[in-house]
Structure formats: C-alpha cells, structure tokens
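Novice: Please go over the structures that come below.
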Structure P
Amino acid sequence: MKVFKNRDHAGELLAQKLKNKVKLGKRGLILAIPRGGIPVAYKLAEELSIPLSIVVVRKLGLPWNEEAGFGAVDPDGETYLDEKTLKYVSLDRKTVEEVLKKELEELRKREKKYIKEGYPNMKNREIIVVDDGIATGYTAIAAAGFAKKRGAKKVTVAVPVCPSDVFEKFVKYTDEVVCYYTCSEPSFAVGMFYEDFHQLSDEETFRYIKEAKRKQLFETGESNRELP
C-alpha cells in the first residue's frame, strides 16, 4: 500500500499532523537522520519555521545480513542494543565490537560530510528527531538518546510511517512519538509505503542542506548562540 509519493510528500503530510502540536520557532530544533530523513526534515522546517540540523547515527547490522539491525550507535559512540535479537542470533561480544568499530568509522566520515561545523546547541531546547520511517526504531532511539544527553528539554520522534507496535520501545528515550501512518503488517518495510523510495545520493542530500542554509533554516555548531 503506497501512502506517500516521495519523501517530500511525506514531509508535507507529517508537517500538517505536527502543525497544531508544535509551535516552537527558533527555540525548537529538528534533527534529521541522514540521508533519508533530510528531505522529510526540510519540509518540516519549511512548514513549521523551525531550524533543522543533522544527527549522524548508524544502524548496527548483522554481519550476514546488514539490513537486519541489532541496534544503533550515536555520535558519542554509545550503543543502543536490541538484547532480544542479540540473544536470538547468539551474537558474541567480539563480533558486536567489530560491527561497532566499522559503523563508527562510517559515522565519523558522514559527520565530516554533512555536519563538519559540529552539532548545534541542544540544551533546554525542544528537539524533533526526524527520519523517513521507522522499522526497528534503533537509529531514531540513538538520535533521541544523543539529544537527551546534550541537555534537550523535550525530545519528540516524528516520522511518516512506523509499525503499530514500535511505540513502547521509545518510552525510555523520548517524550513523544508522532507517526503519520501506522501499520500492523507483519512483513513491514518503510519502502513499502513510498512510490519513490530511491536511495538519496550525496548530491541530492547537499542540495537540501544548501537550500535550508539559503533560507536560514539550517543550524550547526558555528551558528550556535545563546537562546532567549
């Protein structure tokens, strides 16, 4: 079942759902998970007049099937693990450490690409973590956990689509989860709900970032300032 034409369309619909909930202005901050979360976050920033930035987190995938995640890692190197999956597949600590090392290296490369000026000030701010959808939820959990550690006053995860049973996972890390479309389909995959779900190129990603900067909707460490 297709719900969204593409990520831009998903962002527009999600913005409408958030419009009556969120009136934060520059006190708020949208954190996009790259790459797929960036077009969605851009539309939210545009519609809600809230600045956006990027948080680089990485899924930790099983060595024999990287699409199947057993957790995620945040920019501090802290892991958020799905202990049930680890137990089920009998993944040993050494293998977990090897996967973690590889993903941390990729995380640092992406930080240099997308957020080389550093992360913005999150202290006492209301943060909205955005992705193009949630499957297991661990990358969004890692992003939310990172924002909490940085002193966020409130953390909301906002996504266009998610499984209907995912919400309980977020209780420990977020204050609220907003999902435009929930689904109880057992063989859930985010791409099922998009007509166009192509993998974003770096060129497309930078185009969104450049446009957000042009509209003064992009915030980094360099643009940090004391907030009223």
Structure Q
Amino acid sequence: MKILFACDLDNTLIHSYKYRRAGDICVEHYEGREQSFISPRTLELIKNFSEQNLFIPVTTRSIAQYRRIFWTEDFKPRYAVVTNGAYFLDGDNQENFLREVATPYQDELKRQLAAADENIFTIARIVDESFLFLKCRDDIDAAEISFDTNLTVEHFGKKIYLFPPELNKGEALKLLIKRFSPEKVFAAGDSSIDLPMLQLADVSFVIREISELEKMLSSAVNQ
C-alpha cells in the first residue's frame, strides 16, 4: 500500500444542502430530504486515489449516521472509523476500536448528561455509549458554556462534544497505521476535533474550501 488517507467527512469531504452547488451529487437523505452532497470532481479524485491507495473516512458521526451515507453506485469505501474512533467498520461488520477507553468515563458521561439544562440545550445524548453530544439553543452562545469535568470538551458552533481523553482521531489513526502499515499517511479535516489526526499524519491538510481538498487529491493521485 502506498498511501493511507484518513479523511474527516462533514465539511471536509461532504457538505450539507446549505452549501450545495449545481451538479453536486447527493450521498445522504435524512427525514425524507436530501441532506449531504459531494462534488463530482471530488468523487472522481477519491475513486482514482482509491485504485492504488487506501481511503478511510474517520468521522465523529455515530454508526447509524455514517450508515445513512449511501455514496454512489460505483464507489463506497470498504472501511470507516466512526464515533470519533470508538468503532471500526469493515463493510457491514463493525468492531470495537477505541470503545474500551470510554468505559471508565461512563459515570461521568451520565453525570454530564443529567446536568444538561433543557433551557440551554435542544439535544443532549450519549453517542454509541462513547461520548456526549450537546446542541445549544440558537440564542445561546455555546463558546461561553464551561464544564467541570475530566472529559475533553470541544466546541463547534452550536455543538459541544465531551470526549473521553483517549477517544480521539489521533489514537484511531495509530490503530489504522498498525493495521495497514502504509508507506505514507495523509490526513484532512476542518476542525479542532481533527487536530490529533492531523498532527500524527505525514502530510496534513486543513480544509476550508472544497477546492483545497480537490487540489490535494489531484496531487496524491499523480504521485
């Protein structure tokens, strides 16, 4: 194997309907509507890259959320890492990846969930028994909310994630490297949640626009 490319999904490889451009391909439906899209050029480059290299989505999405992505008739990644590293998917099969690191934090996750004020949060749930996800009301500034906890707190817009410290994409990437022994590792992401993965890779890309991802993929395909 030449390159292992560990890639974040939302706002890196795929984007929501809010940012849909003419010609974009729908890869996810949610509650009866088109939810997520990929550009035709990005899809073509990913397919070409995957012919000789290994492309693995590494996402904070839950197992169920990832399974909603149907990709396209002629392309679907065999592998994926979901729930911020807790689970590894191989086709229809799933296995614990970093799930055990969340076990000592179950009581703390439940404590923080019980403390979540419904006047502040519209969503509060423990995802795949691994981390806590919170979403603030529109009139609440999520950045001003603090927590007394030994969990890792990540703010992302109106969303807040509370992770067990070792449940991160960097630790997940270490396991991928051990399993697949690539010659080189690429990683791409768009947020602080991706930083542990980006810091570990040989070549990292912080994606702010889809054109940046396409440029990176084009360079990788031609290596």
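Novice: One of P, Q was used to compute helix-only ellipticity at 222 nm (-39500 (n - 2.57) for each DSSP H run of 4 or more, over all residues; to 500), and the answer was -11000. Which one was it?
Specialist: Going through each structure in turn, the value belongs to P.
Novice: Further question: Out of P, Q, choose the structure whose coordinates give relative contact order in percent (Cα under 8 Å, 6 or more apart) equal to 22 when calculated. Mind dumping the intermediate values first?
Specialist: On the way: P: 26; Q: 22.
Only structure Q yields this read-out.
Novice: I've got another one for you. Of the structures P, Q, report the one carrying the highest value of Cα Rg over 2.2 N^0.38 Å.
Specialist: Greatest value across P, Q: structure Q.
Every read-out reported here was derived from the displayed coordinates using simple, explicitly stated rules and does not represent laboratory data. Because the structure is predicted, anything quoted here is derived from the model rather than measured.
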